[in-house]
Structure I
C-alpha cells in the first residue's frame, strides 16, 4: 500500500476519529474548570433533556421520510416503515465509521438488496446534499439577516454567496458533468435518465427542501432545549447561526459524530454572547451525549435487519 493509501486508511479509521475527538475534548477540558463543568451538568433538568432527545429522534424520522420521497421518485417502492428502519440502522452504523459514511453505505446496501446499488447510492447522496443545502441556507440566511452577531466579516460575504450557489450547482452541476462523459458511459446514463427527477422535478426538490427545513428546525429546537436544561436562556439568533455550522462540522469524517468539534464550536462562540466557558462546554457535552444516544436508538432496527435479508420492492423502469 502506498503512503497516501496508508494515510487515507488511517484517517478513515475509527481509531483516528476517536483520537481526534479525545484530543479536542482533552484540550478543552484542560483549559476549563472541570469542577464548574461538572456542577453545570449536575443541574441539568431531565425533563428538558428528554424533550431534546425526542426532538433529535423525531428529526431523524422526518429525514427518513425525506429520503423515502427521493428514493420512490427513482423507482424504490418501499413502505415508509422500511425506510425508517434503514435510516435508523444507518444512524447506529455512523457510530462506527468516519462521519456519516458508514451509515450511508449501510443505507445503500439495505435499500438496494443486491440490485441497482448505484441508483440507491444516488438516493442517499441526493438526501445528504439536499439536507446540506437547507442547513446552509438556514445558517447563511441568519448571518445575512442578523448582522449584529459577533462573526468575522469574511463569514458574511461567504454567507451571501452560500445562498444562491448551492442550488445552482445542484440543478446544473451533475448534468454539466454528464455532458463531459461519453454518450455510452454508464454514469451519464444514470444521471440523465435514472436520476433525472432530481434535476428536472422542481416540485420534488421543493418538497424535499421543505422537509429538510423541518429536520433542521427540530435539531435547532433540540439545542435550545439542551441550553434550557442547563439554565441558559440564549438569544434565538445564536441557534440559527451556530447550530448549522456545528452540525455541518459534525458530518466531517474526522471525529466521532462531531464530538470535540461540537464542544469547540460552542466554547468559541457562546462566551461571546455572555455564557461562561464552563457552561458553554457543558452544553456541547450534553448535546454530544444526546446525539450518541440517538445513534444507539437505531440498534434495534439494525438487529432486526440483520436477522433477515432485505427484499426491496422495485418498480422497474
Structure II
C-alpha cells in the first residue's frame, strides 16, 4: 500500500496540470475570440464611417448637379412647369459600390405656412381664412389655422377665438413657448397642442415653410391649395384649371386669373425660386437620404438654404 501512494499522488498532479492547461487554453481562446470580435466591430465601424462620408459626398455632388439643372432651366425660359427637365425623377444611377437617385420638387405649389403673417409680423386674416379652407378641404379641424398663425406671429396675444400662445404651451408637460417667428420647417406644426402624426401626415403634402410673402406658382399648384385661395372657387374648378394647364405651362398668371372668381386676390406667379432636392444614396451598408432646400434668384445665383438628413 505504501508503494501505491506516490503513484496516486502523481496521477492527481498530472490531472490537475491537464485541467489547468485546458483552462488556460479555453481562457486564451476566449480572449482571442473577444479580440477578434472587437477587431471585426472596429472594422465594421470604420467601414460604415467611410461609407457614410462617401454617401454625403455623393449626395452633395447630386445637389450640385440639381443646381446646374435649375440654372440651365433659368437660362432657357422664365416659366417653370412639371414638363421641364428639372421635374423628371432621377432613376437609380450606378456609383462605385452602390447607387444614387432622387428628384426635384417645386415648393411654390404648396401653401406657405409663413404667409400666415404680414411683413411686420402680425397675423394676416386673409391668409388664415385660406388656410382654414385648405384644412376644410382636407377634412381637418380648421382651428389649426389660427393656432399656426399664433405660433408664427410676433405678438403674445392669442387669436380669437381659437388661437394659442404661451399661456397654453406653458401648461404642457414639458412646458415650452410659442416660436413667435417664421418657421424653417413645416414639421414645427407638430408642436401645436393636440396636433398628432395622423393629422400632420394628411396636411404635410400641401404645406411648406418658405420666407413670408412667397408667391404660388400656377403651373405647379396643387388643386386643394388653389381652391383654398377663394371661397367661391370649388375643388372641382381648381382640378379643372390644373388639368387644363398647357403642356408647356401657363405663360402668364392672367391665363389663370381669367378663370378665377371676380375679386380673387392671391400672390401668383409662373416662375419659382424655391425647390427641394431629395437625394437617396445607397453605398455599401449605408443608406442616406438628404433633403436640400435651394433658392434660385437667377441662373447664376442658386444657393442651398437648408440641408437635412433622414427627414425634411
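Throughout, read-outs are computed from the coordinates displayed, never taken from laboratory work. From a predicted model like this one, the values you see are computed outputs, not experimental measurements. Cβ atoms are built from the backbone, for glycine too; each structure is taken alone.
Observations, loosely collected:
- When distance in nm of label points 7 Å out along Cα→Cβ at positions 107 and 139 is computed for each of I, II, the one that comes out at 1.8 is I.
- Relative contact order in percent (Cα under 8 Å, 6 or more apart) derived as 23 - corresponding label from I, II: II
- Which entry (I, II) yields the derived value 6.1 for distance in nm of label points 7 Å out along Cα→Cβ at positions 19 and 187: II
- For -13000 (helix-only ellipticity at 222 nm (-39500 (n - 2.57) for each DSSP H run of 4 or more, over all residues; to 500), calculated) the corresponding structure among I, II: II
- Winner on percent of Cα pairs over 36 Å apart once structures I, II are ranked, highest first: II
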